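Participant: I've put the structures underneath this note.
Quick note: the coordinates plus some simple rules give every number you see, no bench work behind them. All values derive from a computational prediction rather than experimental measurement. Cβ atoms are built from the backbone, for glycine too; each structure is taken alone.
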Structure I
Amino acid sequence: MRSKIVAGNWKMNKNLDETRALINELVQKLPETSAEVMVAPTFVNLSEAVKSVAGSKVEVVAQNMHFEESGAFTGEIAPGMLKNIGVNTVILGHSERRAYFGETDTLLKKKVDRALAQGMRMIFCFGEELEDRKAGKHFDVVESQLRNALFHLPKEAWKHIVLAYEPVWAIGTGETASPEQAQEMHAFIRETITSGFGEEIAEAVTILYGGSVKPGNASEIFSKPDVDGGLIGGAALKADDFIGIINGI
């Protein structure tokens, strides 16, 4: 049975005191759940966050990493640095990294390879823009992103990979993605993985939905057969909202 995951991406939010407070509240209020629960604070607070979740079910993950292990890359963070402070999972290819920092499939392929070489687990993000959806190219774009960054891998690599579909067109645009649209794309993603690696791997890989999940819509979205949880943005910044989403899985 594939893992259920609810992961909170805090992005560039929460200072150190706020990070401690939010994690402490989350740990205290966390319900009994079979789902994995993850939070991704900013880099400067990762070490303290790892200490704050000690002994709890919550895992601290990173929002990004560089594709080299060391070197003259000012401002970047190496995977070995993350592992050294107890962070073993990283988010790669988030839509904001692609849009604002020009991350390409070619670059992400290098990050994927480095993460795997370091024995790290990854949440690999991908998804189409509004213009892609309106042009009817959404399936083509998603398939291309998956094939370009992940289809060179050996089958055994997939046990370290979690997929996160982000319909960029439904985040802050006024457009709304329905649970049925989420399921349609997740089923297509699973079919695409089947075509490259077989049904056994496709059925085992966890696919998260990253399209503005909230406490009010979480249970309906998570009830879809190919949706295995969510990568949560804004709603992860309030403990009660994040708990409400966890309760929906």
Structure II
Amino acid sequence: MKVLVPVKRVVDYNVKIRVKADNTGVDLANVKMSMNPFDEISVEEAIRLKEAGKATEVVVVSIGPAQAAETIRTALAMGADRGILIKTDEEVQPLAVAKLLKGVVDEEQPGLVIVGKQAIDDDSNQTGQMLSALLGWGQATFASKVVIGDGSAEVTREVDGGLETLSLKLPAIVTSDLRLNEPRYASLPNIMKAKKKPLAEKAPADYGVDIAPRLKTLKVEEPPKRSAGIKVPDVATLVEKLKTEAGVL
């Protein structure tokens, strides 16, 4: 069984985000970029499935500028077999991403697609669900455990009331949550080997997908700074301030 894993190049989660002076977006100049953390988890799960003999090949795909090849190389160094870069310098929104991924799925014919539940830059949490609808495949979102059987997958997912277990017929879409696994670090020898692994380059036009944005960002602003908290001597004072100053009681 082949496993397909989309990965996204995003601003590193340790970086403090800065808004551009003209409020048109986030300033990416000289900012450290890395693989989306939920996609790292997806790559790790796919590699574990291969190590367990449940998968025969792990293919990673990224949509973005030429620098996104570095993100793919990171996945290859972790243990993925080959990569596909759909190169574009334009903004690609979730629906266009899902359509492009459908084109890749039609070409690659994977038995399982593992998608990060969301990207930490736009927090859309839409691509996996849209891809499932476009393909007509079953889906299990927010997975914390994946067990592959004979032509099926049993997925434990996190819901408001606790945990829910779903049984899916393969091929299927799974979106990964934080507690699915702990991604491994790529060793130096594997980083060197990753440079020799195959990486194909495509374009959105190869899949006949129009990636023109459907949504327009009007303005981006930093959230207002929080005011400092205060200490109160007793509960009665706290209740009084909540009533008279905060107006929440």
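Participant: For the read-out helix-only ellipticity at 222 nm (-39500 (n - 2.57) for each DSSP H run of 4 or more, over all residues; to 500), a value of -7500 was computed from one structure; give its label from I, II.
Facilitator: It was calculated from structure II.
Participant: Looking at structures I, II, which one was Kirkwood radius over Cα pairs in Å, for residues 12-59 alone calculated from, given that it came out as 11.0? Walk me through the intermediate numbers first.
Facilitator: Numbers: I: 11.0; II: 13.4.
So the calculation was done on I.
Participant: Right, something else. Please state which of the structures I, II yields 12.8 when mean count of other Cβ atoms within 10 Å over residues 100-107 is computed from it.
Facilitator: For mean count of other Cβ atoms within 10 Å over residues 100-107, the value 12.8 is produced by structure I.
Participant: Also: Which one of I, II has FRET efficiency 1/(1 + (r/R0)^6) of positions 84 and 180 (r between Cβ atoms, R0 = 35 Å, to 0.05), as calculated from the coordinates, equal to 0.95?
Facilitator: II
Participant: I have 5.5 for distance in nm of label points 7 Å out along Cα→Cβ at positions 4 and 228, calculated from one of the structures I, II. Which structure is it?
Facilitator: Answer by label: II.
Participant: Given a computed value of 0.00 for FRET efficiency 1/(1 + (r/R0)^6) of positions 116 and 236 (r between Cβ atoms, R0 = 25 Å, to 0.05), which structure among I, II does it belong to?
Facilitator: Source structure for this number: II.
Participant: Another question, if that's okay. Taking log10 I(q)/I(0) by the Debye sum over Cα atoms at q = 0.07, 0.10, 0.11, 0.14 Å⁻¹ from the coordinates of each of I, II, which one would give -0.21, -0.44, -0.54, -0.91?
Facilitator: Derived from I, not from the others.
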